[in-house]
Structure P
Amino acid sequence: MMGEEGVDNGVSETMGGLLEAFPLPLIHVSPAGACSCNKAMCELLDVQSLPEEGPLARMAGREWTGMSSLVRDLAGAGAFPVQMRVADREPMEVFIECGSVPKGQGTLVRVVRVGLDPEEHVAEGMRSHIAEEVNRLLRSEIKEHRRTQKALQRAERFARSLVDSSLDMIIAVDQEGCITEFNPAAVLRFGWEAAEVLGRHSSMLYAEQSVYEHMQQELDRHGAFAGEIENVDRDGNTFTVFLAASRQYDASGDLVGSMGVSRDVTAAKRDREALSESEERYRDLFENATDLIQSVDPDGRFHYVNRAWKQAMGYSDEELRSLTLWDVLDPAEEEHCRRIMNDLLDGRSIGMIHTVFRAKDGRKVRLEGTSGVRLKNGRVVATRSIFRDITLVEQARAEAERRSAKLSALFKSREHMFWTVDRRIALTSFNTGYSDMVFRLYGKRPEINTDQERPRREFAEPEYHEFWKAKYEEAFHGKAVRFETDRMDQQGLRVCNEIFLSPVLGPDGGVEEVFGIGHEITTKKEAGERLLESLHEKEVLLKEVHHRVKNN
């Protein structure tokens, strides 16, 4: 930027040019007293140039003196007659008029010779007219320079206010790399006062010399540099900035230095790295999740599917580029899923989704899960869904239901007895057949007892319970037990049962309960007994016959 000194130099150069072109004799007296004149003055005095002290001059009745002294006496006095001479030449009668030059450039002295002939008067008048015009141009030029000076001063103040109020650090250096500008933002971040760093080499602000050298190479090669670098503050702490620097040239194209504008991005870089780490963690989580994760745009095109999704469905990334959600849905589910998609796009919340996809090999993949939306500028740009593959679960559930139905039918059977007991030998479950048998034998209905504090209910005499306790203990030791019972019911009728006790193992491999199965064998047992009795009678008869035959 051009400062006040530049404007003063411009005014001085302009004045010098006008002084030389001025048609009337003029003498310029500098503030230091040095004199110079234009060509017309040299012609008037018949000299090549004036001595530095100028011509000698005197007013009437006074001594000869230097021009600078005379100018001080006549400043502002208008035209005044004096005698003037150079060295030992004859003096001449002249009128002089002194006028000041703007911005402390000294005094201009206009000289008019006395005693001109008529032709010289005409020429002098013409020169005066020309001089007045030149003088007008000089005043106009000076006025324009003053306006330019004020505009430049305003621009410089504005530029200075921008530099001083900038939130970014602004640092300028000269050709040698020494600091010439260090704005308040730089003072605040680096901890150095401007006066402490001005004139010092800018490499002191860099954490590593190699980084500084690399930046200088880029500036030499391209004239500019932009990128992240590590700076160091007054206390030796490093911080990251984004720097934009460029070479600075004057109006002649000569290098005058460099200027850089930088911003502390330490926190932003830390946040960016944290975000990147978070994204990486979520990416790993998504890719290694067992659930099927997908992102689909409103038209059904896939933006993202995770590894589990591709493994379950059998599609590759390349194949997915040409597929939409509607291509992988089971045809029976399309209408249902389009309604869900419309609800999501309209901003309505939906609950658990149950649907069926078709894998590449034609398998039905049954899914359940939830869906949400991703917004951009208030508009839905994608849906995001997390599904759980429940195909095997559904198959297992169906199988369990089939088995449960069979067990339920078996458990409700009156032909067989089923029951379970815990280590207290308290009932934890039983079926109708068991309940009916207990009622038949003891006249009481059994009850389930899962309360560990409540004692079990006993129906028979203590000796009989001890017998059962011994059998249960064998089963609780992991042994399958078979035995028969022979009792009399409430009607006095004989009741025989065949009993099987099996241990029920828990998750830790220990026996938690005993499962009992029983069925009545009274008829079978009595038939067997009758058969044995018949065989015994036949054996006795055969022995009798054999004895008689032997004795005869």
Structure Q
Amino acid sequence: MESLTEEVRNRLRNKRYVVLFDDVWNETFWDHIESAVIDNKNGSRILITTRDVKVAGYCKKSSFVEVLKLEEPLTEEESLKLFSKKAFQYSSDGDCPEELKDMSLEIVRKCKGLPLAIVAIGGLLSQKDESAPEWKQFSENLCLDQLERNSELNSITKILGLSYDDLPINLRSCLLYFGMYPEDYEIKSDRLIRQWIAEGFVKHETGKTLEEVGQQYLSGLVRRSLVQVSSFKIDGKVNRCRVHDLIHDMILRKVKDTGFCQYIDGRDQSVSSKIVRRLTIATHDFSGSTGSSPIRSFFISTGEDEVSQHLVNKIPTNYLLLKVLDFEGFGLRYVPENLGNLCHLKYLSFRFTGIKSLPKSIGKLQNLETLDIRDTSVYKMPEEIRKLTKLRHLLSYYMGLIQLKDIGGMTSLQEIPPVIIEDDGVVVIREVGKLKQLRELWVVQLSGKHEKTLCSVINEMPHLEKLRIRTADESEVIDLYITSPMSTLRKLDLSGTLTRFPNWISQFPNLVHLHLWGSRLTNDALNSLKNMPRLLFLDLSYNAYEGETLHFQCGGFQKKKKKTQR
């Protein structure tokens, strides 16, 4: 601690600086930090944010700190407006029904003007029937007055607890899984949902994929205001999400009591004495023992460039019940040869690691559904990969990763690496055509002699959502004719010369994003696109249009949010 204090002092010496300490909870925090900062009388500033008045008062004892109360509780009118926005967001008119106004006001008053509490309660009630008896019972159960002697934080904690208790059982596990990630961490929704699926949290529903059901689960948590959306995909689905730090605190308390999971960082090296079913290790010098816990999910994420592989080497021997193994961002250099011992594994991610190859034993992972090797140095897969008939997501940016002429037996695949068309193009395209569950297809180096075969294959892909086609060179003409209406297609990307605008594009009723690159069109294509009901983004890049004018007719492009031309 002393060496760290001295290092901070040396870095700040003779400098004008601003230091921010966010969300401080401990009253004695200032005692530890005061000796590390230097008041050079040159306008340096220290900012401390806290929800606890006692912490603010304690830090204020130093002349180096000023305390400002930045936000008063919401007024009753503001509180009711925020509550109504959340509680009645799915009502036909979005307004509070007359018979619920008195109860809404009563509930809002119990939230004491605290925005997070109001949002959480509103999100919870948005999932209930708008009936006076049900709301009255809920209001009576919301007895926050008994917390009179406690702080506002305890009121919020109780409300968040009620929101959690009101969740269906399957959504509770999905919410608790955020405890595997650090506070304020933005999670890609695809990653999270695939992990939920691997754990068995997501249940089958007729006519829907598990991924679609998982998206519904996530949307349910968002509607209840338990999960915050950081960004959306082009089709309106959640792209990245996080949980508020107070909700994260509640999750950590829940998982500690139940042994659902444990997050270990540099401050805590000890694994709970209880049985732990899921474990995250976020420190490169972990020296503890995980004992004999039947761990189902194991995350190792230190952010270190190089770390000891001692712990990694023990995984295929000590954790045979693993379903999720996530090394994303970990300084991994090689994969244990006996990885195939993990026969229950369903999710395996090496993303952002330094690995260069995978062992042949990967072919033994017969239950594997997701393999993520994006942003690694793995450029070729072992032939044994063909044995993974349950694999749904083979995630890599590298062309030529796998021998595609042998891929036809992996019929569960929804995502594959880019498909490169070479001399054996017809064979490759036909093999890819056997993958009827594909959601994304990226074809590169397409030439005219393979276009007819490709069209026949695409016409038989009932679930395709994203299609990218790139020709072998810029002068190669794209002359495709797709007859299927492809109601699932959301994004289309064509890179190559077009002698005319393909009229078949306008038959895709749910197309959201159209990108044309190097098309060299001279005829005005917009007339064919103006009535597409869901087109939001039109991207014309690198000489996609070489005409003099583009005509946007009045009344067309009702949904379009963005048009770019470069």
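Of note:
- If you line up P, Q by distance in nm of label points 7 Å out along Cα→Cβ at positions 204 and 492, the top spot, with the largest value, goes to P.
- Computed 5.9 for distance in nm of label points 7 Å out along Cα→Cβ at positions 60 and 164 - originating structure among P, Q: P
- Per FRET efficiency 1/(1 + (r/R0)^6) of positions 380 and 476 (r between Cβ atoms, R0 = 41 Å, to 0.05), the highest-valued of structures P, Q: Q
- Which entry (P, Q) yields the derived value -8000 for helix-only ellipticity at 222 nm (-39500 (n - 2.57) for each DSSP H run of 4 or more, over all residues; to 500): Q
- Of the structures P, Q, the one that 24, 54, 20, 2 was derived from, the read-out being P(r) over Cα pairs in 10 Å bins from 0, in percent, for residues 108-155 alone: Q
- Which entry (P, Q) yields the derived value 11.7 for distance in nm of label points 7 Å out along Cα→Cβ at positions 20 and 452: P
- Entry that produces 46, 33, 26 once semi-axes √(5λ) of the Cα gyration tensor in Å is calculated, selected from P, Q: Q
Rule-based calculations on the coordinates, nothing more; no lab input. A quick note: this is a predicted structure, and the numbers were derived from the prediction, not measured. Cβ atoms are built from the backbone, for glycine too; each structure is taken alone.
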